[in-house]
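Student: Heads up, there are several structures right after this.
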Structure I
């Protein structure tokens, strides 16, 4: 694929990927009522292909390979568990991205902050590092709960947590961080 074609694919691919990822637990829950797991694995294959095309950096290509592996195991074994492990994989990859960014600065949150404020003061850089740690911790916790629901909860509980509760928790962490950021910004400069 030439670079221009890759650029044209990235934005629509990212939107498709976001939509599929957000709706995935509901798709699996409803789909399991009508289809075998191997049929639903098509959704995972689609997510893997979209991930590889939309964000071809090494970490995201590794994520696409992991997603593809889950889809393959679900297909070959006609098994539900690999389908339910996708949210676990998402949290693991995001945690890895955030942790790696702490050892290879700038941190993930600093990169996002610099999109709005290119000239971050040192205090803000320290704050973004702390927030990056918070998000990494969140992904560990959320991924652990996703794993617990995949292994031991009913399909309905798995879908409810991974398709609603987890998103509410993400919103809560965003909201709390926004409130803390407002307080930090109000502090006098060092």
Structure II
């Protein structure tokens, strides 16, 4: 593997990791799974991570064909992805105080809401389709796997991180990730506008 290929993988994996938001999602999952034993919590989180990975990889492969069927141009996808990413990042930086978080529940969450939309959310799937169109599937697939492994590690370590960092520490980390995503959302939106102008 060349240095250029490794750099391309990391450049895609890093934003995907931020979009998956393992810090914020890990804390939410713990509140949702509070009635389960720690071992059962890890089992559920691991299962949902696998579901999310399957959905993300599916969009990587079928996203191009789906865009063709719906006649959606890359400029539209990038602008829409930038807007969605901006909304998600703003919620990370300025969390709602009205209790938008899901209520703790004793039911086993199957696919929804942990796999979708927490991990494999609209912004993540839109970003994957953009990257799949721009780079080779080998690079994008490797980047997805790298981001997913890092996300899985953070989410499975959520109980330990909560004890070490505390609620305020986790919130500070999530806001920092949100600030970075805001910059990336504007870059994606700018790329979409540039593509649209050049296509005229």
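Student: Can you tell which of I, II yields 3.2 when distance in nm of label points 7 Å out along Cα→Cβ at positions 58 and 130 is derived from it?
Tutor: Numbers: I: 3.2; II: 2.3.
The correct label is I.
Student: Comparing structures I, II by distance in nm of label points 7 Å out along Cα→Cβ at positions 66 and 82, which one has the largest value?
Tutor: Values: I: 1.6; II: 2.2.
Sorting by distance in nm of label points 7 Å out along Cα→Cβ at positions 66 and 82 in descending order puts II first.
Student: Something else about it: Ranked by mean count of other Cβ atoms within 10 Å over residues 18-25, which of I, II sits at the highest value?
Tutor: Numbers: I: 15.6; II: 26.0.
When mean count of other Cβ atoms within 10 Å over residues 18-25 is computed for each of I, II, structure II gives the biggest number.
Student: As an exercise: distance in nm of label points 7 Å out along Cα→Cβ at positions 154 and 178, calculated from one structure in I, II, equals 1.4. Which structure is it?
Tutor: Details: I: 3.5; II: 1.4.
Here the read-out was taken from II.
Student: Turning to a different aspect of this structure: Please state which of the structures I, II yields 21 when relative contact order in percent (Cα under 8 Å, 6 or more apart) is computed from it. Intermediate results must be reported in sequence, preceding the final value.
Tutor: Details: I: 21; II: 47.
Comparing all candidates, it corresponds to I.
Each value in this text was obtained by applying a stated rule to the coordinates, not by laboratory testing. Computed from a predicted structure; not experimentally measured. Cβ atoms are built from the backbone, for glycine too; each structure is taken alone.
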